[in-house]
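J.: Below: a set of structures, written as structure tokens.
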Structure 1
Amino acid sequence: MVLTFVDRIHNVPYLQTPTEPNISSPKSVNFSEDGKKVYINSLEGFQTLIFDADSRERIGIISHDFDTDKGKPVEGAFSNSGKFLWIPYYRWQSDTYGNYASSVAIVDTIKQKVVKLFETGLISKNIAISPMNNFAAVTNWGENTVTLLNIKGDNPSDFSYNSTLVIKNKFSLFSDKPVNHDLNCDLCARGVLFSPDEKTLLVGMSGENGIAGFDIPTKKFLGIIAGKNILARDLTLSPNKKDLYISSNGGGTIERVKLSNLISALYATYGKTISRPELFDEVVVGGLPRTLKLTSDGKYAFVALNSSAEVVAIDTVTFKIVARIKGDSFLVGLDISPDNKWIWTTSQGHAGVGGGNAVDIFSVEYK
């Protein structure tokens, strides 16, 4: 495999003349299902930027600026065959410490605007849409919970709140002094995924070793299956629906587990945390792996490494690294085009440290 840097869309004055002034701390990237558009969540810009995948020209802006506040868009997932893009708000601009409920926005991708908001928990991070389009699940980083929504049908007016799933009793949300629930996130719920039959919800935690599970019909917390040191950031299911891939901050690894084995183990925990490291295969990729995506045929996995600012490719048959390429500082978001030929990444950057504020584009050549 050959990965080649092709282009950069950025707002970094010292690199060259900025090409996109609206990019401000870009967090995630999502190709549309037809591969024609690319959606970039500009977290500190309170906008979702839409680009033409071929020309790389910006063709639209979705504003998250409302009458009373501004939402910080973090991740995204499509529903209804791409008609809606669901975007959790990391938090509202006014909520400095993440002490108040956040929201998830429903974007009509034709109208290119937010058509509905749902309240979530503290510091919402990631979202999953169930395979049969019945549910949406939003992980709440700041309170050890998941917000479950009913989303059956094509009319957002019919969507409704279902329940709040609690991984662990909420720690204190209030004190005499402001509590920064971003930094003090306890389990730090992040990655989320439904089983193909929609009966089980899996939740990755960046603050505790393992994968948590819920039985959706009963809303019962199943327990946690731990590995060697799985601090899960992203969960991705193989196209054949048999293997779960996990990006883990714990040891800088990509983990793989048979989905059926993991689910069976979760239902046997009876609400406890059980160590089952033998269930997981792993490959060491480096420090702080973030977004993880698989090609449409499942033959390769790509992951963004935050600390080394690299994109790493893994052959899923040999489960070994087959390519690496440098990107801009603090890589975080990544997506691969439906034809598997292009990778777009986001580099978020950090205040006072530098880097980031860039979207990198790479071509992929398979040998």
Structure 2
Amino acid sequence: MAFITLRQLLDHAAKNDYAVPAFNISNLEQLKAVMAAADAVDSPVIIQLSRSARQYASDAIMQSMITAAVQQMPYIPVCLHQDHGDGPATCISAIQHGFTSVMMDGSLGPDGKTPTQFEQNIQITREIVKIAHAVGVSVEGELGHLGSLETGVGAAEDGHGYEGQMTAEQLLTDPDQAAIFVAKTQVDALAIAIGTSHGAYKFSRKPDGDILRMDRLAEIHAAVPDTHLVLHGASCVPRALQDILRDAGGEMAPTWGVPLEEIQNAIRLGVRKVNVDTDLRLAMTGAIRQSLKGDPSCFDPRAYLGRAQTAMQEVCKERFVAFGSGGQAGKLVPKSLKKMATIYLS
């Protein structure tokens, strides 16, 4: 079986100058789309589940489906990642269900909404790192808060995130703090805030240097050059997918996502994991709406969900290729969790 830890995967990505898209899933069709796309372009993949996705589908069902998918394609290295863990219980339960990587988002309190102090974030993240590394599992931490630099409002999704007014400095990761945070926690990857946000409504216009702070990303990379950086809220929200949704009867206000060229620039500045969720939802929902509009008599879920799976698969393939991970799967030989634990403890 080809389960791989985040640390091993991102080490390889850094050495070979690429990034790996991390796709959020919550059902069978999404899993099949991700795996088929990875197979088509020979890419390793990060499959991640939020807390709400785990509740929606159940850990037992998702674990069984993902394990079966990996068994079917043992040549595709798969990192199974807990997205936005809100505390020890969430992260430990993920480890118990076979996750090879967990995110401890200590930037927010246990309610997933209240910003924490810097030292609190260090303390809880360090606790999870100690637990996870003992069994070979990787840990992603977060410093800063996702949100809009246009409005100063935080970004929440799936019940996670601060939605109130925030200062510009709260919405940006501090490079000096990043260096301290990494040194004290020993995280394997660091999620940063540079103006991106969850959901479809990231920017009201094509982002420039005032609202998407690539200069801050460069400063963070300079402060922690050996740390794998993670970009959350990095869906491109393509105009084509927006148009498909609207043309098929959906409603969506005009919006801008993160331009693909800016993500590629971020990869050159040390970003190795790029989270993608909204683009997948848009692709699938647009395809379903198109299918039902084109054939109002259809009531077979396999028909419209099959088209949705195909639409999502194409988006995944595009991201694998654009981020440079295509062609890399066959170059990786995953280490066991036991081996990774030995490396961490040495």
Structure 3
Amino acid sequence: MTKELTRIMPASQSLKERAAETAERISMILDEGTPENTRRAYAGDLAYMEAWCLVKTGHNLPFPTPIELVYEFITDHVFGLKDKSVENALIEMGMKARPGPHKMATIVRRISTLSVIHQTKGMKERNPCWSAQVKVLMKKARKRAVRRGERPSKKRAITRDLLEEINRSFDKTNIRDVRDKAILCFAWASGGRRRSEVAAARCEDLVRHGNGFIYTLPFSKTDQEGKGVKVPVQGVAARALSEWLRRSGINEGPIFRPISKTGTIINRYMTPQDIARIVKHHAANIGMDPSSIGGHSLRSGFVTSAGKMGIPIGSAMAMSTHRDTDVFMSYYQEGEMLNNPAADMLKE
């Protein structure tokens, strides 16, 4: 590290202290309703951008952030940092894993975080990320990344046929399998619930209707105000959920709970990470590559299957509670195209 960078980043200000400072700033600017995993992502992105700004300019990241500084951040990470002393300092601090440019997905996420922070600080009108200039620059940067062979990595969708295969692999005598089947079917059939929503599911929000249930999402990523969204749980999913509740004896508090090695049901909530591990585990049991599967695979699988089955877009979106139409349609159209009659014109 150069003398100048040593002056900017004194040894007394450790990475741990920087992280604590960042966490304090995050708590001041983010709403308490923000999911914990989203908070962590925001904190990591903000910590990196602050470190980059401090090392490069000697000053903390300003709010509102000047548009010129946003340009510089984007170009520094699309092409790679020209000043290797800055890059080496970021690596020494543990903020950057390796030399070279960022992946486009990382740049997009960090600029999105910067935009969110401006909004939460009441700087919507002075948000540089909403400017036409930054939008054009990001669009060109994405095109450049695609031309160079960079493709966004998507986890494989667990579509209806795959979920049915997983369901056939469960052992009805094993309480953990009874729970896991209920988790997967509930998450998938109720609209492709996010793993955080599944982990937070409570009996108090579940009402039986005939042979099925109505579940009220008390809040979600797209309902931070907690207005609540009702979704049905029917058919196979309702039967799997009923069996789990009957076998476990659960009638209040968390619907889905950890189970000890001895088979004891533990009275606490599961974590989103627990849900993701369960999805991966059972996908691997039917021969799928667990690295290609994530907690989001149930959500994308629900929408993809809706497209394949010709479910009306409005009906599927009402279940999934997607707000971003582009994201929803990317999965829906992937399923829809599998039934395109033009794809099967070359018949035997």
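Just so you know, all these numbers are worked out from the coordinates, no wet-lab data involved. It should be emphasised that the depicted structure is a prediction, and the values quoted were computed from it without experimental measurement. Cβ atoms are built from the backbone, for glycine too; each structure is taken alone.
J.: To test your reading of the models, identify which of 1, 2, 3 gives 3.3 for distance in nm of label points 7 Å out along Cα→Cβ at positions 77 and 149 when calculated. Walk me through the numbers before you get to the answer.
T.: Numbers: 1: 1.1; 2: 3.3; 3: 2.4.
Here the read-out was taken from 2.
J.: Here's a follow-up. With helix-only ellipticity at 222 nm (-39500 (n - 2.57) for each DSSP H run of 4 or more, over all residues; to 500) derived from the coordinates and found to be -14500, which of 1, 2, 3 does the value describe?
T.: Considering all the candidates, the number was obtained from 2.
J.: Continuing with the same structure: Using the calculated result 16.4 for mean count of other Cβ atoms within 10 Å over residues 93-100, pick out the matching structure from 1, 2, 3.
T.: Numbers: 1: 16.4; 2: 20.4; 3: 13.8.
The value was obtained from structure 1.
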